[in-house]
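Participant: So, here's a batch of structures to check.
Nothing in this text is a laboratory measurement; each read-out follows from the coordinates by a stated rule. Just so we're clear, the structure is a prediction, and the values are computed from it rather than from any experiment. Cβ atoms are built from the backbone, for glycine too; each structure is taken alone.
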Structure I
């Protein structure tokens with residue numbers, strides 16, 4: 001952890017919201033761990049231990065506070081930038097990688113040994129991978145107990161516990177009582193319940209800018225923005241569901257209303273929502289990083305809550321990126337709409353949402369169907385080959401050891417050049433340092449006295465923006481006003497355009 005004991009204790013005394021989620025206080029006299037903003041009386045310094053994560057607190061034997069509810073804290077960025085492997089592992093754990101597999105399987109996906117992975121977790125998170133996964137289950141279950149009327153068996157299932165017995169054992173051990181005793185929400189649950197969950201973020205958050213970005217790219221039938229919120233249909237495994245997201249500024253959270261018949265998929269849906277709306281961002285760290293450049297400092301001060309919009313899943317982002325090559329954002333959105341209408345599965349039981357299409361599964365991509373959309377033959381072929389590659393390798397879009405390796409891997413796929421690879425990394429994989437030096441809008445936004453920087457000059461200038469170059473892209477796009485997705489001429493040597 002990067003904070004001294006004195007800093008943490010002063011933040012605790014002040015109940016300083018700037019530190020919420022950045023560390024947790026373990027109180028040795030009570031066996032409880034709390035957020036810095038906990039309303040309970042402040043313990044003596046001698047009784048306090050400060051740790052970087054909720055997982056570290058629980059692995060040390062402390063239980064979550066029932067007053068400040070650690071599950072409601074914004075995600076801690078304590079390990080951000082310190083270990084790419086840990087960052088990748090945490091995202092996979094959020095998506096349920098340890099619910100069905102072990103640490104060895106997770107380490108294999110990351111390309112490291114299991115012992116090395118455990119050492120990295122202890123160094124950067126203060127807890128083992130299994131403790132992180134267990135904490136994720138406990139805190140999600142606790143949130144479901146507080147915020148929904150789901151039956152206890154469904155809470156256990158939705159939060160990733162393998163059995164109700166194990167769920168009861170963990171809660172009895174942590175809290176000294178059965179899960180039902182923690183329940184604050186009463187009522188009847190429907191056959192396909194609408195789960196209303198709050199997803200916290202670290203303020204500020206520019207919700208209107210996020211909606212504007214997504215609205216311009218919204219595909220009719222699949223998703224919709226109504227001025228106040230976002231809705232879409234999705235498939236996770238065999239489950240088809242819907243989600244509606246609204247902003248709750250007073251709570252520094254988004255409220256997601258999720259309809260999902262298979263609750264086992266809930267952790268994965270929540271992980272996708274966090275990625276889509278960039279809820280793990282640390283605005284203060286981004287401000288400090290980009291503020292070293294005078295031009296960017298002005299932009300960040302104007303829009304401190306600007307986020308990096310993600311995608312529902314990387315394959316969808318990759319398809320949209322290829323559709324958008326050499327055309328405007330609006331033209332790309334129209335192409336994506338025709339693709340979804342022609343190839344997307346029609347859903348008949350979501351009448352309440354007003355939406356009726358899913359994004360096409362990879363097996364639905366055929367050359368004749370894609371070509372019929374009015375696509376150039378080479379680009380249609382690229383989409384078909386991309387879908388075939390994804391069918392054969394379901395982990396095709398896993399992040400690699402670092403950004404350069406990820407971009408090189410993506411660039412080896414059919415129809416994907418450097419601009420497209422960085423765009424997929426930026427929006428599909430949430431790579432905060434992805435960058436687009438050949439992007440015309442970026443060059444236009446940084447023009448001085450009518451002269452635009454060259455890609456080489458822009459890349460050199462952006463070295464000072466690491467590891468937040470993707471956020472610089474968003475600020476420059478926002479400043480430019482065009483937010484174009486048309487690729488520059490430099491990518492015309494790509495195989496898709498040959």
Structure II
């Protein structure tokens with residue numbers, strides 16, 4: 001596949017000139033154009049986005065659309081959905097989208113992998129229903145890290161209804177024993193199910209936690225490891241050696257941060273049931289169809305991914321704040337951090353050549369009104385302009401009077417305040433305004449809408465990575481520190497500091 005890197009296209013140079021020549025007062029843009037909200041907002045598959053409070057105009061959009069065409073973004077998208085190995089550094093297909101494809105809906109070379117997907121899905125969902133019906137199991141402990149943790153934790157936190165399942169869910173990822181010990185302190189072996197999530201069954205942090213969980217289980221009088229442990233792994237032999245018979249695997253074309261749709265989603269299936277999990281998949285598939293079928297002008301992930309390029313490379317914003325105004329989405333900032341920063345935090349292109357342009361921004365955030373009483377001071381009055389992204393759900397998931405109105409009013413008001421600002425000659429109460437934000441909304445928080453929202457973010461990240469000319473589907477940056485940690489662990493007892501830099505050797509002595 002031959003694709004042109006963004007900074008080598010005619011459109012890139014035109015965008016640079018456009019940015020330098022433009023007047024980017026967003027407030028003035030609204031005054032000139034009463035229809036700006038309608039033209040710079042869109043809904044697709046239940047996900048709505050208002051990006052009118054960003055510094056762009058019709059010419060910006062046209063140039064960005066041309067940039068996408070010159071970079072071959074749609075061609076790379078089509079290659080991904082055709083099953084071509086677009087993860088070029090590892091020579092792998094990128095087919096997380098296949099995990100939510102309806103059964104028997106594809107022919108040719110993709111028919112067999114799709115059949116295997118549904119074979120595994122059906123088995124996993126049948127097991128999930130067994131667990132849901134098992135009154136003895138009151139607690140489910142999911143042990144994983146990274147993509148094997150963040151996706152399931154996000155979805156279960158957003159959609160699980162404890163009064164229906166009668167079960168509590170716990171997520172353990174940190175190798176810090178404090179986290180696992182705190183979870184185990186409130187459990188009983190006879191009523192706990194452990195899910196060990198590791199594709200290779202060798203992930204260092206996950207396996208240390210898994211062995212400690214099994215040791216605790218045995219000390220508490222547990223005897224039936226096969227009943228109280230299940231593995232989400234492709235390494236059945238290693239799981240069997242551990243004492244686990246119940247395994248659900250997945251494939252090397254599923255990246256960790258895209259894996260919640262696979263067997264890694266077993267805690268989601270237990271929390272939501274078969275119907276709910278299939279609805280989650282259906283919502284994501286609907287967004288897949290939108291992404292594949294719509295032209296760039298009406299393609300929501302395309303428009304947002306291109307906006308991200310405009311804000312990063314031409315407006316110069318190195319960060320983006322995430323503020324979900326729904327407690328159920330409290331893990332969304334962490335999930336998006338991994339999705340975007342692990343995918344697009346690269347400094348070389350697909351050929352390994354150094355980039356001359358910036359890539360992924362720093363993502364960070366907290367749930368809605370909590371953030372208002374923490375970092376919003378800097379967002380409104382700080383010297384660094386932080387584009388904010390507000391995520392709301394229109395319909396409440398509770399019946400408490402007045403709360404939803406106050407919550408939504410706060411979200412809209414914060415976006416308004418960033419735009420309009422406030423003049424104060426004394427300075428201390430001066431808000432400069434003209435600070436950009438994007439507003440994302442769902443009508444209701446359901447499995448379908450959350451599935452569509454997550455797929456929207458996946459494809460949005462794909463688009464910006466495709467423009468930048470990078471491989472968004474490897475993550476070699478996570479490896480070096482882990483490799484060095486293994487070496488230091490071996491040195492811990494031997495006091496061998498040979499070959500270490502002075503600081504590392506000093507810290508090793510100090511921390512022992």
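Participant: Comparing FRET efficiency 1/(1 + (r/R0)^6) of positions 123 and 315 (r between Cβ atoms, R0 = 30 Å, to 0.05) across structures I, II, which is largest?
Facilitator: I
Participant: Using the calculated result 21 for percent of Cα pairs over 40 Å apart, pick out the matching structure from I, II.
Facilitator: Computing percent of Cα pairs over 40 Å apart on every structure in I, II gives 21 only for I.
Participant: Just checking, which of I, II has the largest value of FRET efficiency 1/(1 + (r/R0)^6) of positions 227 and 379 (r between Cβ atoms, R0 = 41 Å, to 0.05)?
Facilitator: I
Participant: Further question: Once relative contact order in percent (Cα under 8 Å, 6 or more apart) is calculated for all of I, II, which comes out largest?
Facilitator: The maximum falls on structure II.
Participant: Can you say which of I, II returns 1.7 when distance in nm of label points 7 Å out along Cα→Cβ at positions 299 and 419 is computed?
Facilitator: Attributed to the structure labelled I.
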